[in-house]
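These are the structures in question, set out in turn.
Bear in mind these aren't lab numbers, they're just calculated from the coordinates by the rules spelled out. These figures come from a predicted structure and were not determined experimentally.
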Structure 1
Amino acid sequence: MKQPIIPVHRMDAQTPLGIKFSYIEMTDEYDEIMLKSNKHIIHRDDYYLFLFLETATAAFTVDFEEIRLQGKSVFYIRPGQVHFASSFREAKGWTLAIDSMLVENDYKNTFEGQFLTQKTIALDVSALTRIGETARLLYTTMQAEPTAFSNRIILNLANVFIGIIAEHYANRQENFRHTKSRSALIACQFKELLSENFRTIKSPIQYAQKLNYSLSHLNESVKKDTGFPVSYWIHQQIVLEAKRLLYYTNMDVKEIAFSLGYEDHTYFTRLFSQIAGMPPNAFRRKFRE
């Protein structure tokens, strides 16, 4: 039986600091315990999750794509992405959960600038040393007796940890300067606004107005950075959320259409069919088989 809703793990329910940092060590036995206790449950987070794995044979499923974690690597999950740990046969390393508001904007732009699902990145010896030392310093600082400066130091160290990961994702792109270009920054602004408002705002011109750009300028910037115009990403975001609800919940098509801001469920069905290549109920049957 599918879940009636997709649970959301909230940072404020875990810590008032907005940062949770821990060392993980998982084995076959741990994996079996997690499965029995339903800890692999499909969910979203309202925060970023960063993983630095010293060794791993594991997998995450993120928005219908299985991401395999192998060896010494880094990986992240953005707020709102539907995911679960599909396998953790062996994994040792560090996990950082952090409120989006605490992540420095340049780093956030790197992570949010990827419109498609992110991949893992293997680390070389130099990167392993830097991020490993940062992780241990962050951990010992969080365990120490608090002082008047503790929270600021912890936040700074967390952003150093995140910055090393962001650096590797930026360097993997064809041109590092691409992440600093004006069009890339505008595309990131649009994506962040889209992720927060796609249920209520469907018109490209409304996004342009909210960002204080002309529609032509917004379209040109987003297309230059991603290869597709604003309308394409609006539809992609809506259909992705619809796929999540079709697969992971028992909501019917009318309920899903209404939850995504469509009073006319027949229009929503036509839109979904056009983008996904099949009607909503056909998608549900195919992927639940």
Structure 2
Amino acid sequence: MSTTRVLIPTALALLAFAGNSLLCRAALQHTPIDAASFTTIRLISGALTLWLLVQFTRRGAAGRGSWPSALALFTYAAAFSFAYVSLPAGTGALLLFGSVQTGMIGWGLVKGERFKALQWLGLALALAGLVGLLLPGLSAPPLGAALLMISAGLAWAVYSLRGKGAGDALRVTAGNFVRTVPVALVMSLGFINSAQVDTAGALYAIASGAITSGIGYAIWYTALPHLKATSAATLQLSVPVIAAVGGILWLGEPLTLRLLLASAAILGGIALVIRK
């Protein structure tokens, strides 16, 4: 595959990943929809989109998904939505991405991976940036929401680790999304008294599930085989930056010195760890 044919789908996928943060934050900030309803609509529309994609493109592929992976996926999606009730888009994306990468790096260390001195420095820098972002202060994100987003990131790390070697990535993701639907419906029943759904909020949730999740994952999995593992991980460093810029331009969110410094420390530290 030519460089251009890899670059375009990769860029579209990264925009889609950042778009998830922007759509969720826009829905919960500017429409009456509640976090539980947003999550449920997102997962249903994502499941339907991915199922249709599999029917048309992956008939002979192996992989079905599993309930443990589906529960990790649901935990990510639910914690993600509830966190964005209070978090700005850029801050949420930074916490999410930082915790995903930190969780996967930590698992690598547990499994016996050895770091060089520069990698240890990078890990320490990333953790310092995360702590600095959460320290009390006027520009600090709400602690409860921040912890929810960190939980979402760790759940996504678990989901990603479980997905290695599970079969065709798109087919497995579709199977896991389908399995999250009954769990999400049960959650929505638990929040039925506070449920609010309007047209705009539902459309944001559908776009998040069908386009930036379903189609975004399909595009990413198309490009991924043509990217080196280190290149793929490094490219994902751009997602929090895209989300932060989108939050400023589209949602009118402020750019704080704390966010800038924390972003530099977290993303720079992770880049040191995953560099070849």
Structure 3
Amino acid sequence: MTKTEILDKRASSPEERVLLGRILDLAERSYRRSTPEHSPFLSPAEQAAADDALKMSGASGYCFRGGYDGAERAVCLFLPDWMDGESAEREALCAVAAELPRGVELGHRDVLGSLMGLGLKRETVGDIVVADGRAQVLLLRSTLDIVLSQWESIGRAGIEPRGIELAELSAIAPELRAVSATVQSLRLDSVLAAGFSIPRSRASELIAAGRAAINHRECRRQDAAVAVGDTISCRGLGKCVLREVTGQSRKGRTVVKIDRYV
């Protein structure tokens, strides 16, 4: 399948077509030159779209890494035969930490805004973790000098950023709410309704409006099958994971356990 055919079939917008075109070009260049290449940071939905496009192209030797296990935003690394993923990750990514002044309430949005104020593009910044009185930021290594030399404040709070090793990152486990429910069947409308505690009719409306996704891939089919381990997301509601199917109720309904991200 040609690049144009892949983009015609997979890209859902002009912006996504440009992004996927760049990624396919990187895969081709890495294969042709036997050199490591990497994409900018990608959202989960962009990662899913890139993975689908690369599989359609027959590409191999790539992986998604975000600096630590469980990172939401990640780059797509293209690996020549002589390089492994960890080495490529260290070459492409870096991390910066900054201690926050005591008594100052700052969050993810404040940190991101201050970095964008340096002229950085969103695609050069990965996950941002604000906890225990400090901010940790994943970056493309090409931006490190700018951040260390120019990032002097978050809002009105002065900071002194320093580079840290990826192994020093202290990722925070997401806060989850366990939901136990019964569903008529493991189809998208039923699981989405159970996961977000909304009527099934409302879940059907959201799916029809294109707001729901399975594993970050938009899905407009109410009867789409959901499997254990699948991530169900819905714009405006958040995301949840079908964690377990525990059996059948006395009325013949399927008993499930769902983790909802809070």
Original post:
Suppose you compute Rg and Dmax of the Cα atoms in Å, for residues 103-222 alone for every structure in 1, 2, 3: which one lands on 18.0, 54?
Top reply: 1
Subject >> Among 1, 2, 3, structure where helix-only ellipticity at 222 nm (-39500 (n - 2.57) for each DSSP H run of 4 or more, over all residues; to 500) as derived comes to -9500 >> reply: 3
